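Q: Listed below are the structures to be examined.
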Structure P
Amino acid sequence: MSRLKNLFKITFNDTNSYLLIDDGEACIIDAAAPTYLLEDVLKDVDVKYILITHVHPRHVKFLKEVKSRFSGEISIHRDDLILLNEQYSETKPDILHKHMQKVKVGNLSIVVLHTPGHTDGSTCFTVRELKILFSGDTLLKGGYGRISNPHSMGKMVVSLKNISRSLSPDTIVYPGHGPETKICEEVWLDGLDMLS
């Protein structure tokens with residue numbers, strides 16, 4: 001389904017990591033896989049960023065190992081910093097990314113979308129010119145990630161509305177778990193407009 005030949009999906013323990021490569025540079029999206037599964041793909045490129053969609057254990061389990069091996073800058077949203085400090089106090093982010101911030105990998109511009117709900121700092125990353133979205137646990141094929149309370153549900157609804165309204169319907173979604181989908185295939189998103 002990918003429109004990009006240099007996009008690689010690595011699944012470990014039912015959790016997806018993605019490697020996005022362009023012009024000799026790369027970013028890792030979520031540190032959910034051990035480095036031996038990444039090394040062949042990344043052996044001849046410079047890893048600039050380790051972008052974290054949210055700080056839940058399966059998505060950052062190998063963060064220290066990946067940072068040590070590939071030296072990219074760890075980037076998380078500030079609203080997940082408390083979770084990181086609680087679970088992985090020895091690992092510090094290099095960047096606290098913000099909504100609509102852009103990072104460059106080769107010639108690609110990756111835009112940060114703050115999408116709270118699953119966690120307060122949940123983040124998606126989009127490359128608009130390629131019509132792709134890395135959605136973490138915000139948007140999955142056929143649904144969304146677990147929420148912990150009604151307040152989180154309200155945030156999740158707003159985040160999902162923002163994604164469905166701001167991105168092209170044929171945007172390919174690469175989630176933190178399970179298979180890819182497209183925004184236009186998630187027809188249930190249209191029903192969110194009935195929720196305030």
Structure Q
Amino acid sequence: MQDEKRQWRERLLAARAGWDPSARARASLRISDAAASLPEMRSARTVLGFWSMPERFEVDVRPLLVTLTRRGVTVGLPVVSRDRDDRILRFRRFDGEDRLAAGPFGTRHPDASSPFLEPKDDDVLLVPALGVDSRGIRLGWGAGYYDRRLAAHPAFAICPIFDGCLVDSLPTETHDRPVTLIVTERRIVRVGTNA
């Protein structure tokens with residue numbers, strides 16, 4: 001199973017790396033605009049997002065996070081522990097890009113002056129992925145942070161992804177948790193709940 005997932009990761013990364021950067025940027029803006037207009041986003045009080053890493057060719061959701069903050073939504077960003085035995089995903093309040101600090105694995109997260117956010121049932125969670133399938137099963141980087149988060153605190157989970165990374169089926173393990181909704185630059189796919 002791990003070999004199959006590794007092959008998928010390599011395939012999806014190679015495809016994303018080969019896309020024109022300006023086309024990726026335009027697609028990211030369309031995805032962010034579509035996500036911002038979702039009824040679940042428009043009514044959200046707290047959105048737990050992620051600070052995109054362009055070097056990993058991720059969908060750039062940073063403009064979406066800024067838009068949500070301007071709307072008065074509390075936005076949280078993940079803080080990943082440097083301790084590999086601590087695989088719990090926690091979120092601190094996003095108070096602007098100037099308050100971000102470098103984290104492990106190339107991440108950026110709110111600095112220690114930003115408070116942690118307690119999980120709530122009505123949180124909206126943005127989940128990054130290399131790829132996602134039509135069932136909402138996503139392929140991440142392999143550490144399982146988001147699957148553990150969804151198992152411990154079910155939330156309305158949205159996967160912003162490039163349309164070329166939405167595939168029919170990905171290899172699935174028992175710990176994998178599906179997202180609720182997939183947003184691409186071309187379509188919105190509701191796949192159910194993970195409650």
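Each value in this text was obtained by applying a stated rule to the coordinates, not by laboratory testing. These figures come from a predicted structure and were not determined experimentally. Cβ atoms are built from the backbone, for glycine too; each structure is taken alone.
Q: For structures P, Q, which has the highest computed value of distance in nm of label points 7 Å out along Cα→Cβ at positions 61 and 157?
A: P
Q: Here relative contact order in percent (Cα under 8 Å, 6 or more apart) has been calculated and equals 21, so which of P, Q was it run on?
A: Q
Q: Could you figure out which one of P, Q the value 3.2 for distance in nm of label points 7 Å out along Cα→Cβ at positions 29 and 109 was computed from?
A: It traces back to Q.
Q: If helix-only ellipticity at 222 nm (-39500 (n - 2.57) for each DSSP H run of 4 or more, over all residues; to 500) computes to -8000, which of P, Q did it come from?
A: It must be structure Q, since only it matches.
Q: Given a value of 1.2 for distance in nm of label points 7 Å out along Cα→Cβ at positions 13 and 165, calculated from one of P, Q, which structure does it belong to? Don't skip to the answer; put the middle values down first.
A: On the way: P: 3.7; Q: 1.2.
Computed on structure Q.
Q: State the single structure among P, Q that was used to calculate distance in nm of label points 7 Å out along Cα→Cβ at positions 53 and 133, giving 1.1.
A: Derived from the structure labelled P.
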